[in-house]
Every structure is written in C-alpha cells, then in structure tokens.
1. Just checking, which of 1, 2 has the largest value of relative contact order in percent (Cα under 8 Å, 6 or more apart)?
2. When FRET efficiency 1/(1 + (r/R0)^6) of positions 14 and 54 (r between Cβ atoms, R0 = 35 Å, to 0.05) is calculated, the result is 0.45; to which of the structures 1, 2 does this value belong?
3. A value of 35, 18, 11 was computed for semi-axes √(5λ) of the Cα gyration tensor in Å; which of 1, 2 is the source structure?
4. To which of 1, 2 does the computed value -25500 (helix-only ellipticity at 222 nm (-39500 (n - 2.57) for each DSSP H run of 4 or more, over all residues; to 500)) belong?
5. Quick check for you: by FRET efficiency 1/(1 + (r/R0)^6) of positions 6 and 46 (r between Cβ atoms, R0 = 35 Å, to 0.05), which of 1, 2 is greatest?
6. From which structure (1, 2) was mean count of other Cβ atoms within 10 Å over residues 70-77 calculated, if the value obtained is 19.0?
Structure 1
Amino acid sequence: MDILGFAIAAFAAARLTRLATADTITAPLRDPVLARVLRSRAERAALTEGEELPPPTTARSYIYTLLTCHWCLGFWIALATVLLYLHFGEHIVYQIAAMTLAVSYVIGWFADNEGGE
C-alpha cells in the first residue's frame, strides 16, 4: 500500500464512519435501524402506549453501541476499506468512490474548522 493509497483509504473510511454514525443526511436510514436494534417490536409497541420498560438487554446495548460509536464502527469500516483497497485498489470504480469519499471528508473537515462565521 503506497502512502497516497493509504491516505485515500483512511479519509474514505473516516467519511463512511461519519456517514454511518453521525451525519444528519443518513439519520432517516440510521434511526429506524437503531430503534429496531435497541428494542424488540413488542417493546416498541409498548413504548408507544406509554408503558414503562426495563433497560435494553446487554446484547442489544452492545450492538447499539457498536453502530453508534465512531471508534467501534470505524474499526470495522477501516478494515473493510483496507481490504477493498488491497483487492480492488487499481480498479477505477474503487478509485472514484474512495477519492470522492476522501475529498468529501477533507472538505467537511475544513468547513467545520476554518475560522470565520
């Protein structure tokens, strides 16, 4: 893996992690999934009727944390990104997708961190 390929893969993984865990644009997809992970269908129905419920099970809490923690999910996204790079790094479709994600992440970072308004 060359340094440019590493940087592109790293920034692409960072962007995918942010999309999966925090961005508002993916909230309509993420929120229903997280609701299903945290509570069973019966529990969600009971909640809508105002019933008190015990805390989610340990397994459900663990999966919820995995899907919302950028450190936790970021590891798995990074692993997938590196494996894709190693297998498809020379393919134009991978390069376009990874570079687009990387540039998007860098632009977002600069926009969030530059001085001004």
Structure 2
Amino acid sequence: MDDGAVSVQLSGLDKFLSFHGALRIPFDHIIAAHAEDQSGWDHMWTKLVGTSAPGLKMAGTFWIKGGLAFLDYGTGLTCLVIETKSETYKRIIVQPDPGEDAAALAAVINKKVAA
C-alpha cells in the first residue's frame, strides 16, 4: 500500500502465468476488502487470459458473475479479496506472501477506504 492506492506486485513467474503486470487500485475505487478462501466461492471462474489449474495455480483475467476478476493464488486458502468500483476488475483475489495475514491486510485497506 502506498499513498492513496493498493499495489499488487507480481513475481516474474506470476507475471508470466497471468499475462499481467502489477495492479494499482486507488482507495476511492475500493468498496471493501476481506479475507476469504475457496470454500466460500460458490461460482465458477471462466478463464479469459492466464493460467487455470485449480489446486495448483489460478492466475490471470477471469469472468465471474458481474464482471471481470483478477486472480493470483495457488491453494485458494487465505486469500485477500478486494471488491472494486470504476475499475476493469470488479474483484481481485490474491494470495498474500508467506508470513502476511490476509485478514490484517484487509483491515488496513478497509480502514483507509473508510477514511
């Protein structure tokens, strides 16, 4: 997170697998953020561009009910979910780096969004 936005930095391999670079989402385009895992996902993704290997790696642009989503996760556990408005992606789902807590990151984002 930087001044006025959330930045999602992708590793070299993730950039390759997702056919995408880093994302920058202004706080005023974020509706809310929360931690979630695949057990709460009741919809199927339709891959448009990227990698779709459930249980191994999901990375890239996917279609979900309501619009486009950007996914970058391996196991689908403890992901950070960012709901947006006025952005290409309506939902961004990423798995934080090891040692980072998705719920804590979501709380920080929500605090900045509410400010």
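1. Details: 1: 47; 2: 25.
Comparing 1, 2, the top value of relative contact order in percent (Cα under 8 Å, 6 or more apart) belongs to 1.
2. Working: 1: 0.45; 2: 1.00.
Structure 1 accounts for this read-out.
3. Values: 1: 35, 18, 11; 2: 21, 15, 14.
It was calculated from structure 1.
4. Details: 1: -25500; 2: -5000.
Working through the options, I get structure 1.
5. Values: 1: 0.10; 2: 0.90.
Structure 2 comes out on top.
6. On the way: 1: 15.1; 2: 19.0.
Going label by label, the one that fits is 2.
The numbers here are math on the coordinates, done by the rules we state, and not lab data. Note that the structure is a prediction, hence the values are computed from the model and not measured. Cβ atoms are built from the backbone, for glycine too; each structure is taken alone.
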